Structure 1
Amino acid sequence: MQLTRKIVIIFLIAILNIMVLGCGAKAVEEEAKVKLIPVEVVQVKKQDFVRGVVLSGTIEPQATATVIPKIMSAEKIVNLSVAVGDKVSAGQTIAVLDQSTVAIQLNSARNTYEDTLRNYERNKVLFEAGAVSQSVIEQLEVGLNQAKNGLDVQELAYNNTIIKTPIGGIVTAVTVEEGNLASAQTPIATIVNLDMVEIDCSINESQVNKIVVGDKVQIRIAATGGKIFEGKIKNVSPTMDQRTKAYPLTVVLENIENVIKAGMYAEVEIITDVRPAAFVVPAQAVIQRNGITKVFVVQDDKAFEKEVEVGLSNGKETEIIRGLNAGEEVIFRGNEDVVRGDPVKVIGRGEK
């Protein structure tokens, strides 16, 4: 009987051990099944925070000239020395009109002036000797002035048959051919100077007082392979355009190599706000839950939320005014899947 009781006790102890071991294994198994949420973090550091606005516009030449003859009547083009695409210098002759008539008129006017001048000088000597009266000299002076004016008119008419470009640049259009008649109503060519180009943009009323004429800007032009150029603000209108409800402004940039062409689309980035030594985090690190602005930080491989006060944001980064300390690791990817105390696994660290 006593042996039977011992056997029963041993049997019960064995069953109890099996149950305890089973529960322990199950607990270990459950612990192993705890899912670690993968996250990416960035360490909080102080840095200058910059916010800007991106405006758009098209490239326009700063200087354009349509060359038109300054003549009274139509004259034949006897020489045309430029074609579309040619590079010209300011003052360069691009065409010559028929000079046969004006050359004769110029020669006649020159002879008249020279004759009048010689006559005046002879009589002036006589006047000084008392042989000619004051009234005679005065009449001769009037005649000399008239002859000089006539010569000037004919010299101008002759010079106007030599068509020169007022600016240097590229010939973008030639609207006549050699042998055509040209007049004051007939454009000869169009010259565009692309060494300096402009972009006309508009900025809204909340930002217009944050920019100053002369401020440097960055310009991205897709047609040049996305290359970044540096320009500056040339002018800002003090008056709002009632049609666009914005303030027109003009940006200029150098284009000495002429890689930028008129009509190209450009994006202009203008810095409007700068916060020195600010705490900045990726914009996606900041989330709103139940009306509270917060971020998640990693501590001891767990996610913990921290309520924060935000400042400026540029869409990519957000300024944190209050709620974070330097050195903390803020979750900026994977934060949408965590709640307070969730175990996490850091799979990447960004640079900030």
Structure 2
Amino acid sequence: MLPFITEKISCWERLKAEQRPIFIYGMGDGALKIMSAFRDKGIVIAGIFASDDFVRGHSFEGYRVHKLSEIEEMVDDFVVVLAFAAGYQEIVDKIHDIASRHTLYVPDVPVVGRGLFTYEYCLENSEKIQQVYDSLADDYSRKVYANIINFKISGRIEYLSEVTTPKEEIYRKIIKPTFNEVYVDLGAYNGDTIRELLEFTRGNYNAIYALEPDRKNFKKLAKFVDGMNRVYAFNAAAWCTDTELPFAAKAGRQSAITAGSENMVAARSVDSILGKKQATIIKMDVEGFEREAIWGSAINISHYAPKMMVSLYHRNEDIFELPLLIKTLNPRYKLYIRHQLYIPAWETNLYATL
């Protein structure tokens, strides 16, 4: 069963069995989630350290925050648990350097939702995982898929470095943007992915529709697209229908739909915004609500088969539920999975083309 999944012991089990001191590297939401899982599993933390720039007498959750060099002077042999996301080569190189000197784990905790991604979780969903694996369009996608799953179980960064693909290669070999795209950007942030696309089309496009629910991000987006022709920006969340949703604004990219928030935001479906018009590329990075955004694009997907770029890393189930949903809506799609430079397995995306 699932022969491509070779990691059967989770990093949580390995950490539970550790005799050496365990130090968490990083502060913030990731560290809080990992510490919560540690408490549930009875894993003991020896301390916390951060990059030198962030260590100025800080404490975090009752622990004094050290520099790595301080811990290395105090302790001969210890385990490092990475608790933040790294998407820049310089930081990724630093993490690999630490991993060359110390045992390092990167526990996978979902951005949205609960539960941990373990081998047992894979067995519970083995039929769907196997379906996705069998439906992928090329051998490299199957390797990426297997590596990402094995990483999520083991927390070993070698699985990511083996399958990291430059963004340029994905655009040129899979998406292949033309000069007359109708581009729909869901989770447009400050316009960064619009900028990416325009680099490959030399600034040419037919139309651009951009949705960004966070007000601060939307202001940056509006400033970026100001003066551009046939660009339609909406301060709205991507959803399965037109409505209003509770929304928690956070700094940067992490704003999300959150039950209980008193702040309401408009929500729109792609099919509603486009009317009878046809999208040619749809990008979705909507903080764990990709499933709803896909349903809101169902008419376009099933009738017109736009090229799809969909995040697969926010929820545990995304890695199998989202490819199967898109394939159900349009069985003609060829499905590819690629991982761009990031630790943990963020920027693992599904690409669907004809």
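General remarks:
- Each of structures 1, 2 was scored by distance in nm of label points 7 Å out along Cα→Cβ at positions 133 and 213; the highest score is held by 1.
- Structures compared: 1, 2; top value of distance in nm of label points 7 Å out along Cα→Cβ at positions 157 and 333, i.e. the largest, recorded for 1.
- Looking at mean count of other Cβ atoms within 10 Å over residues 125-132 over structures 1, 2, structure 2 comes out largest.
- Label whose coordinates, when mean count of other Cβ atoms within 10 Å over residues 165-172 is calculated, return 14.4 (choices 1, 2): 2
- Origin of the value 4.3, where distance in nm of label points 7 Å out along Cα→Cβ at positions 45 and 269 was derived from one of 1, 2: 2
- Structure from which 2.4 was derived, distance in nm of label points 7 Å out along Cα→Cβ at positions 285 and 317, options 1, 2: 2
- Source structure (of 1, 2) for distance in nm of label points 7 Å out along Cα→Cβ at positions 69 and 301, computed value 5.1: 2
- Answer label among 1, 2 for the case where Kirkwood radius over Cα pairs in Å, for residues 77-236 alone, calculated from the coordinates, equals 18.9: 2
- Label whose coordinates, when Cα extents along the principal axes in Å is calculated, return 64, 47, 39 (choices 1, 2): 2
- Of the structures 1, 2, the one that 28 was derived from, the read-out being relative contact order in percent (Cα under 8 Å, 6 or more apart): 1
Bear in mind these aren't lab numbers, they're just calculated from the coordinates by the rules spelled out. Treat the numbers as computed from the prediction; the structure is a model and nothing was measured. Cβ atoms are built from the backbone, for glycine too; each structure is taken alone.
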